[in-house]
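Just below sit the structures, each encoded as structure tokens.
What follows draws every value from the coordinates through simple rules; no lab data is involved. None of the values given here were measured: they were computed from a predicted structure. Cβ atoms are built from the backbone, for glycine too; each structure is taken alone.
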Structure I
Amino acid sequence: METLILSRIQFAVNMSFHILFPVITIALGWFLFFFKVRYNATKNDKWMDIYFFWTKVFALCFALGVVSGITMSFQFGTNWPGFMNTVGNVAGPLLAYEVLTAFFLEATFLGIMLFGFRKVKPWLHTTATALVAIATTLSAFWILALNSWMHTPAGFEMVNGEAIVTDWLAVIFNPSFPYRLTHKLIASGLTASFLIAGISAYRYIKGQINTSVKTAIKTAVIVAAILIPIQIFVGDIHGINTYKYQPQKVAAMEGNWKTQKGIPFILFAIPDEKNRTNKYSLEIPKLSSLIITHDLNGEVKGLDDFKGLHPPVAAVFWSFRIMIITGLAMLFVSWFGIWFYIRGKNPPNFYYKILWYMTFSGWIATLAGWYVTEVGRQPYLVQGILKTSDAVTKVPGSHVALSLVIYLVIYAVLFVAFISTLFYMARNHQDKILDKTQFDPTTGQRRALMGVATFNK
């Protein structure tokens, strides 16, 4: 297999593994801040029990995210030297900003968040939690700024084959950045919501029927139910923006081969790229035109207008539908739970099993959406500037294949270890109750000379 294909597979494997963890921590940091604030306001121990359990999950995700992110950055030099040679003046500073601001801030205050509850004053511990949440969002800001620029480059000029920045504000706030950042942040919120709801439901099923578990489930379901409609709206305007700047990607998502008016939305089909048609197509008339142009008879560009310059159709087509189907399932499940909570009732037992089964539904939707985004940019690495084939390394394919196998083995082990550890923690978690002899729930201050709250089983 040639070096280009192997390098693309290797980066896809690394990115697919890496993104699983930031997409959790970005929103989970804000969940933790909410749990801590609720405890400060109510002095109800259940909020701290939720907080302590999910700080452990956050730390685990943070560690795996850092490790996989470092190896991914190495590939810019080992597998894609042409990328930095061409656009390093843009990518280098943005990656550096992410490290110098977001990562250092998160790493500094993470220690206080994880281990400082018994050692610092409550207000400082809450502040540290807030700063960690801010740092995770700031990290997403810089990474999405770079990724969005790769799709809709702006604020630069090409000089001797290199991208030279002329306007940093235009680089950062490029045409697709606001939509991509918002879409990703909401996706993180949904991923974290279903993770919290699913793991908590698992604990409930295993017999941990207590107020902290029920509260965690209710909180996560409410957040998911609120975010889903917002995500649908954001996804709509994001799609319109994508069509403006990358119509070939939208054409692949829709399986639309010819420019025409009133195109249907294809529910199911088998794209045949060789014959440039769809087999066994099941369609809803004119719906795609309505979605893309907000006009039933609106004209939409087809793939035939971009021969040789459009992405692989089947991969983008099916990834888009997996994302949509998963999102609709999340919508139904979260609103089903809300129906019970509004009526002041607990959901039936089978609902907790559904939540458990959908623990990682956010991962599925995120990966599917990411494949739509990244595969949909092909054959370009940077839209209109740098083709993927022009950036790949000259290293023999056998070398890339060897490193790919090593990555696959390591990531498989780490993935299994993560899932196993997550459910082990869920099965063996013990509720912790604040020792009121040393902690004043009214003032939030310690009564003991050491000035810290202690915990007993």
Structure II
Amino acid sequence: MLRTLIKGAAPLLLLVASASGTFAQEVELAPPGAGSVSAETAFILNTFLFLFAGILVMWMAAGFSMLEAGLVRSKNTSAICLKNIALYSVAGLMYFLVGYNLMYVDVSGWIGSLTLFYSASPAELALQAGDEGALATVLEAGYTTLSDWFFQMVFVATAASIVSGTIAERVRLKPFLIFVVLLTGLIYPIQGAWTWGGGWLAEMGFSDYAGSTIVHSTGGWAALTGAIIIGARRGKYAPDGKVNPIPGANLPLATLGTLILWMGWFGFNGASALAMDSAAALVEISQVFANTNLAAAAGVVTAMVLTALLYGKVDLSMTLNGALAGLVSITAGPDIGSPLLAVLIGAVGGLIVVASVPLLDRLKIDDVVGAVPVHLFAGIWGTLAVALFGEGDLLVQLTGILAIGLFVGVTSSVLWFLLKATIGVRVSEEAEELGLDRTELGLEAYPEFGQGARVF
């Protein structure tokens, strides 16, 4: 009987002993990126992280497209969809042509290499051709060259997507794409070299984990300058200062876009740990996932509560932007140790949206989708939060915010003014009235409900 009891209890005793360290060997966790697995296994895991997360971030392009398509009027739906797939493609080509080299290759403090094109390393090409002797050299990098390029490229496209939504419904396709060419090929990579490229801001200790300022505020500054210089949509602001609401055509589509962006953000923030080769790295990634989700949820609830208190009813579009503001706010420091702080950071992001959207209207700055409050203002807040609640230095964080804001704001303003003075930026009043779908593309997103239904 006793033998039976002992035998039955043995697994439990082993479990308890292991937990207490009686029988277990001590396990030393390698820090993220240190590689507690073999070099080749680490190489495989890190490369997979960049590729899979890059796909998730690319999925955000679909999110931006659906969000913007839902918040514009139906007569501009096809035009905004075209701009989104076009800007993603232009961003990819420009980042391949010159952007990545400017941002990451031989950064001297202010700018990287001016060489054209980016490709796999000679060692990787040799390995691909069957030279096993190149394996050791390839593994030293920790991941494939082009997996890193792909992951960084989708971030660039995100910055450009922010611009398209703000200035929607009145901007011609050609000048918009010219702006995107220079934003993704020059403006974004240069400021990125100061930070993630190891330039002067990185040397100061500026901290932006996944890009609250480097990505989102950059897109926000470019969008804000465009909205001011281009002007508001016809009829948005009456001569007496009254704001005329222009509701979007498809709020279910906008909601879908927001949820897609929320999902893609896990790749955006999670893979910014830059390694998946140790237990410690996976702990960090899991923490980033949890904090990202909590911040977004807090932004939603905050926006719902505030709009209910201020307007008597919950505002759906403001709630959607509350989610995005929470996500942007946590992006600078999603590795923060306290989930409760992540909730606080996201909640403040929701507050910023509710407070600043009416402010922009009072200033007669027409932001169609609310991207400036979401990406610029919440991005600034998230970057400051790193210093307030994390390990960042407040003065250094402020320096980074101001330096990037000044650079992007000035260069974007000059570019918008040049485009306006030369080829023109806005469509005609008639074209704006008819809609960009018909005047720019010669088609309608919903022909059965529009002019197309009355042709025959």
Structure III
Amino acid sequence: MNNARIRLYKDGIPDKGPVVYWMSRDQRAQDNWALIFADMLARENKRPLVVLFHLLPAFAGASMRHYRFMLEGLKKLELLFNDQGIAFTVTTGENGLIYFLQKMQAGFLVTDFDPLRVKRLWKQKTVATLSIPVYEVDAHNIVPCWVASGKQEYGAYTLRPKIQRLLPLFLEPFPLIEEQKYSFRFSEPPDWEMLSSVVQAVSNGPDIQHIMPGEEEATKGLQIFLENGLSGYEEKRNDPCEAGTSGFSPWLHFGHISAQRIALEILKQVPKIPGTDAFLEQLIIRRELADNYCFYNPMYDRFEGFPEWAKSTLNKHRNDEREYLYSEEEFENANTHDALWNAAQTEMVITGKMHNYMRMYWAKKILEWTSSPEEALRIAIKLNDKYELDGLDPSGYTGCAWAIGGVHDRPWGERPVYGTIRYMNDRGAAAKFNVKQYIRKVNNLKFLTDNQSKLL
């Protein structure tokens, strides 16, 4: 493996216990560079390998929808680790992670990379209590975030050539993890019923049915997309009426599948499938651009994080009259004058997903119908993180910042409220897809969901 994926997070003196991989962002047993490195470290130092996941009862606004999906994925992951002979456990409690490392006399700690502020602060706080070597591995991006660029990029057009130049060095096959030489097993497996009971998250709608969690399900989804979805991706991806997107985002968010595995499988296809370039642009460049933004801009979820031109134009139009003003509750209940916007919000609440084009429209209208860009950004992020199954993700924060604050965009024609922020309206949407059909589709979905709820 390319060692540039790994960086020494903190030096120290190894204790006598196992190599512990603190799994967080990348919840999978295969195609995981952090796990591969931890395994190599364990073999080199003749120690057992232990994989640990620490469950926080409440986390940054995560809802029951997120917890249910994640816990079910972790249950399946336990079985995969059992097959590999790798010890796996789940800790919880305020000091459960640190207590476990101390109890095990962990020799080395390997962690996932995550650009989000709350994750980085948590890692810093945890590592500050340790005296052993700690390594951080970017197993989420194909080109490690800190290697792709050493600064916040202006947009895809500045990051793209850097990643394209580095891809041949990092787009390498994954080695298989062999049977563990220095085995270790816990006397008791994770107590999933207890772990579920400690979760303190808000309920946010029905269980998700359209996508199942877990590494095996994600792999099946990839095969279906290769066979049936990729060829029509470029043509259909901007139409919310069509099933034209990959649907990978929840699996990618929870790390149930590696973006690198997806890219490798797509690039294997001979002859080249139409839609490949368009899809890889989203999978690699746009995803890694989002990580770049959140990693190098600590204000990624705040007005202060917007580019100067965007802050200037939004401030200039801060006191413009709004034709409509809605409260957070009205937005959440899809109670606006705009049937298209209401449909997008309703679809997100029911299914945990929103088509990317609609998510852009949805966020821009929140800017138009709130009293300030700060309020718009707050509401957009809160609703996105609460209902989207891929919420609490760099791509979500970056998408909201693009729509409301011009991040990775440029100035457009000036107009009220928006200033020179790119504008979207329902007429533009109607030119791209059948708006009435989309609204009917969502209304039918709501009707079915409401009636199912009555029967339960």
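Structural remarks
- Among I, II, III, which structure scores highest (criterion: mean count of other Cβ atoms within 10 Å over residues 129-136): I
- Each of I, II, III could give helix-only ellipticity at 222 nm (-39500 (n - 2.57) for each DSSP H run of 4 or more, over all residues; to 500), but the derived value -23000 comes from I.
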